[in-house]
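These are the structures in question, set out in turn.
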Structure 1
Amino acid sequence: MNETLKRYLGIYAMLWRNSVVREMGFKTNFILWLFVELLWFVLQLIFVGVLYMHTEHIGTWSKWEVVMLFGASHFIQQIFIALFFTNLANLSEMIRTGKLDFMMLLPVNTRFLISLKQVDLGGFVSAATGIAVMVYACRQLGIVPGAAQIAGFLVLSIIGLAIHYSLLFLLTSINFWTVRAQGVVWGYYNLFNIARQPDEAFKGSFKSFFTFVLPMLLVVNVPVRVLIQKFSSPTQLLMMLLMALLCWLASAAFWNFSVRRYTSASS
């Protein structure tokens, strides 16, 4: 088991090196992308300021708590983009061109390669702006999170990443049947905007759908509640853990089902 782990860590290190070389070959594009992402994030924060000119609270969420939520959402989103999004978005092209056939012949887990083949370094840089906003929001709230709260936030953020990854991996597996399903991938990307909203802003079937079907309202709200001590019960925490497990199992089952029926691009 240790040898297998070392082998895969070595492979991942090589993938990282390749990604760094590729990114440094297009420095202007890298810097321009960071600027666009930063501008978009600033515009969203301005929207929060405008919103709170007309109200003092959304449910029980104050202005700076919502700013904290936006910062955490940006952090989780950008880490997800850095590690997984580009790779999963490319699955349809790999199926169409037959590159997946080659990857399935390699003595490495195919899902591992598909998911982690490329690292988007700009996502990590952009994620740092989310952390900066969270730190500033903490100062405005007069909150100094303890080590346990920070650790809890990081662990729950990883669980949130696992939910995002599992859901998008499941959706991209549809490409085995349609060959091109880019609309599904980018549609999911747009759903990230729901994750940054306070869960108390939604009611009824909409809230139920984005809690139990596509658990967008869990992946950011729950980690931030831990950070700002806004938990009244452990229900949401348990719900997030359960949804992460169910999403992972569903993505694995559908992937195995799809691969068994894959006949390659050349047949």
Structure 2
Amino acid sequence: MRRRLYFTVDADRDANIPIPGSVAAGSIDRGSGTAPRFSSSERGMAVLADLLDDIGIRGTFFVEGRTAEMTDCSVLSGLCIGLHGYDHEDLLGRETGIVPDVEDVLRKGFEAVSDRLSAPTCFRAPYMSADDRVLDVVRSLGIRDDSSFYTEVGGPSEAYGIGGVTEHPVPKARDRNGRVIAAYLWPMHEGRRAPEDYISMAEGMDELVLATHTWHMVETREGGVMDDAWVSGNSDRVRQVLEGILDLGFEACAIGR
């Protein structure tokens, strides 16, 4: 049976945080307030583009409209491009208390990403927060592939149909110590998990959507911007994860292609 690895990346503002009462997300305050920053995201795009080129695989980048406008995202040209909102909006209002005009923000994001890269072929909701109403708008944009939901712990990781689109869920499982592990790499970037945890997670799967953030390649939530040695080590750990999973017989695929 064909085993598929989808390496996905959220190309969004640095260390994003919801701002109560605001539709647009901000960035963690590093001494200059919570206005959105984009420098780590732009640098992380280049780190990941170089890494994927060196390994010889394509990734799927879910790009924020505002991030596309505020960065030199040309390094992503030729990769699979998805949509990730415009201002990293909480589309269901769970984090901010404000429900945005979903059609307005997604169309605005779609146009911004299309203008600077290419028309998005897939979608991931900011904060993994979506419902049928959101998927209706996504489908109206001509997008037929989504990755906005987690699986239940230990549940099936294969793609399935929902709301007129094909859903590629981000799986959750239990590690060897019985702890829940999701296929987002952020705990590894923050020093809480090792590459082996994700490779082991992949062993019992035939499809795996692995996820990270552009900014998380060069900045952590807790420690701030990384020095060059930390960036290099962080990139090496992502390489270990990808190559270890490919060595299990997985084929690298892109969502929406």
Structure 3
Amino acid sequence: MDIKDIIKPENLVYQKSDVQIDTIMHYCPGCTHGVVHKILSELIDEMGIQENTVGVAPVGCAVFAYNYIDVDWQEAAHGRAPAVATGIVRTNPDKFVFTYQGDGDLASIGAAEILHACNRGENMLVVFINNGIYGMTGGQMAPTTIDGMVTSTTPGGRDIALNGYPMKITELIAQLPGTSYVTRQSAQNAGAVRKCKRSLKKGIQNVLDKKGTSFIEVVSTCSSGWKMTPVAANRWMEENMFPFYPLGDLKDGSKEPNLSKN
């Protein structure tokens, strides 16, 4: 076989999805955002829903998703992505709508919006990137910062007596009747990426089937904010975050009747 035949697109083992915009990656080395962007791009392409998809991104590193995924986007104020997505879903019920949010956004200033949107069962997918800090603005403590975790505002580690308990927002979401599928995944190695992709695919399909809200947390790293190398950050996440934020499905109502009224 000639080398020209080997390098033909149809003969390559891996190809970048057409939904993934050919943008130079700006995220820090080891950042989980880029991996999740890739997975979402692949699924939107594979499921043939690019022209029918609307993403909503708020403030923080999550906002840059619109630079990498070629779908219609709406930017929202900090924490307000679920409220904006609600308006889009209700005026365009045949669209696939998803929000893409970080923990400083969703679990802090946006806590009311996400809880009420999920409780109403708005027919949308929520992708929740949890790295335990405010990544974009300097690595400050977030609601999801675990006990003892060092941040720029807790240099001695989070002190529960002073700062309160870290919030397991996904466990709260799983209790709400409007949620159809609630899971916690990661993306630090090939096996985790495959599991995360399966979960995201299920979440997307539930929205297409009008099952209500699907909520997918991805426990993530922030090498820059944590002041670690990517390898050390992955190891620290596995040893410290996974015990507090265990991976796996918290709720799977995929086979239950439609909970959404939209």
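No lab work stands behind these numbers, since they all come straight from the coordinates. Bear in mind that the values here come from a model prediction, so they are computed numbers and not experimental data. Cβ atoms are built from the backbone, for glycine too; each structure is taken alone.
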Rank structures 1, 2, 3 by distance in nm of label points 7 Å out along Cα→Cβ at positions 58 and 82 and report only the one at the top, that is, the highest. 1
When you work out distance in nm of label points 7 Å out along Cα→Cβ at positions 34 and 218 for each of the structures 1, 2, 3, which one comes out largest? 1
Looking at mean count of other Cβ atoms within 10 Å over residues 50-57, point out which structure of 1, 2, 3 has the largest value. 3
Highest-scoring structure on mean count of other Cβ atoms within 10 Å over residues 138-145 (candidates 1, 2, 3) is 3
